[in-house]
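The data blocks that follow each hold one structure.
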Structure P
Amino acid sequence: MRHTTSVTSDQPILSSSLSKLNKASRTIALSGVVLPLLMIGLLKFTQIEAQVLVPLISGTPWLAWLYPAFGETGTSYLLGVVEILTALLLIVSPWSARAAIAGGLLAALIFFTTVSMLLVLPIWEAGSGGFPWLNFLGTFLIKDVALLGVSLVILAEGLQRLRICSR
């Protein structure tokens with residue numbers, strides 16, 4: 001004789017646990033995008049960060065135009081303002097679908113841009129045999145693939161929430 005348990009009696013507990021896990025994971029994922037944007041955005045207002053950006057931006061053909069247009073310091077400041085603004089929009093995103101859309105879109109553009117640098121900058125560790133061994137620059141940039149993914153999730157959810165609200 002088989003003993004059967006009622007799945008329905010466990011469902012409220014499971015549902016509550018999953019809801020808490022979902023909320024906690026969303027908060028951590030959002031923090032994982034907001035913190036780097038805020039912290040690195042603030043760094044853009046230092047001379048050290050402005051100098052660190054020079055080989056990255058000048059070595060990327062689709063970004064090199066920023067230096068003739070804004071100069072090294074102006075480019076760094078511009079990027080810092082965009083990163084901080086994006087972080088602020090993402091902070092508000094749980095309460096505002098429009099902030100989620102704007103923040104998600106800006107974050108996706110930021111991280112798509114940094115991920116695109118993987119195509120043109122020297123990211124392979126020659127001393128270890130090259131591909132698939134990433135050097136310091138490669139390890140710095142590759143994490144932005146995950147940040148791009150989280151940004152796209154925020155954007156998609158914001159679009160879905162706005163669509164639902166406008167029905």
Structure Q
Amino acid sequence: MNSTLHTEQTTTAPIVLDDKDLAILRLLQQNAKTTVKEIAETIHLSTSPVHERIKRMEQAGVIKQYAALLDPSKVNKGLMVICYVSLKQHDKGQGLKFIQIIQEMNEVIECYNISGEFDFMLKVVAHNMDEYYHFHVNKLSQAENIGHVQSVFVMGVIKQTHVLVN
């Protein structure tokens with residue numbers, strides 16, 4: 001099942017969120033499997049307006065997708081590495097090529113274009129150090145236009161959340 005919502009009809013006009021919309025978002029952030037009926041009971045609306053509000057927020061792109069959050073260690077991805085990457089050339093075409101290459105690397109679960117000494121920050125997961133070494137030497141370092149890579153190994157996760165609306 002594809003968890004990404006269809007966004008072809010996403011509007012570009014800013015959406016105004018009221019207190020009920022924010023309450024719906026809070027509940028969905030806690031548990032995306034919460035039913036419309038459960039949400040309606042919690043925020044004291046009937047199911048129809050709740051359903052319409054959710055659809056409106058999906059179409060406007062406020063709700064981008066629904067996902068299951070997994071425990072990396074239970075799916076054999078217990079090593080997390082933050083990789084800082086700088087490119088040799090900084091023109092738009094080279095940047096786009098790098099982004100396309102990164103999109104194909106399943107080990108990279110997040111990629112950010114950043115400011116400062118490095119151009120990109122990657123969040124990489126692997127089973128163990130050997131698997132990461134293979135990724136680093138045979139995939140990432142072999143990508144065209146790579147200037148410098150610095151790897152930082154995550155020793156423990158102190159806070160990890162996807163909550164944007166409190």
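Every read-out reported here was derived from the displayed coordinates using simple, explicitly stated rules and does not represent laboratory data. Bear in mind that the values here come from a model prediction, so they are computed numbers and not experimental data. Cβ atoms are built from the backbone, for glycine too; each structure is taken alone.
Using P(r) over Cα pairs in 10 Å bins from 0, in percent as the calculated read-out, with 8, 29, 26, 24, 11, 2 as its value, let me know the right label among P, Q. Of the structures listed, the value fits Q. Looking at structures P, Q, which one was mean count of other Cβ atoms within 10 Å over residues 70-77 calculated from, given that it came out as 11.4? Value 11.4 for mean count of other Cβ atoms within 10 Å over residues 70-77 corresponds to Q out of P, Q.
Figure out for me which of the structures P, Q the number 26 belongs to, where relative contact order in percent (Cα under 8 Å, 6 or more apart) was derived from the coordinates. Going label by label, the one that fits is Q.
Suppose mean count of other Cβ atoms within 10 Å over residues 30-37 works out to 18.1; of P, Q, which structure was it derived from? Here the read-out was taken from P.
Matching task: 0.95 is the computed value of FRET efficiency 1/(1 + (r/R0)^6) of positions 62 and 142 (r between Cβ atoms, R0 = 30 Å, to 0.05). Pick the structure from P, Q. It traces back to P. In terms of distance in nm of label points 7 Å out along Cα→Cβ at positions 22 and 158, the structure with the greatest value among P, Q is Q. A value of -9500 for helix-only ellipticity at 222 nm (-39500 (n - 2.57) for each DSSP H run of 4 or more, over all residues; to 500), calculated from one of P, Q, originates in structure Q. Structures P, Q were shown, and FRET efficiency 1/(1 + (r/R0)^6) of positions 46 and 126 (r between Cβ atoms, R0 = 35 Å, to 0.05) at 0.15 was computed from Q.
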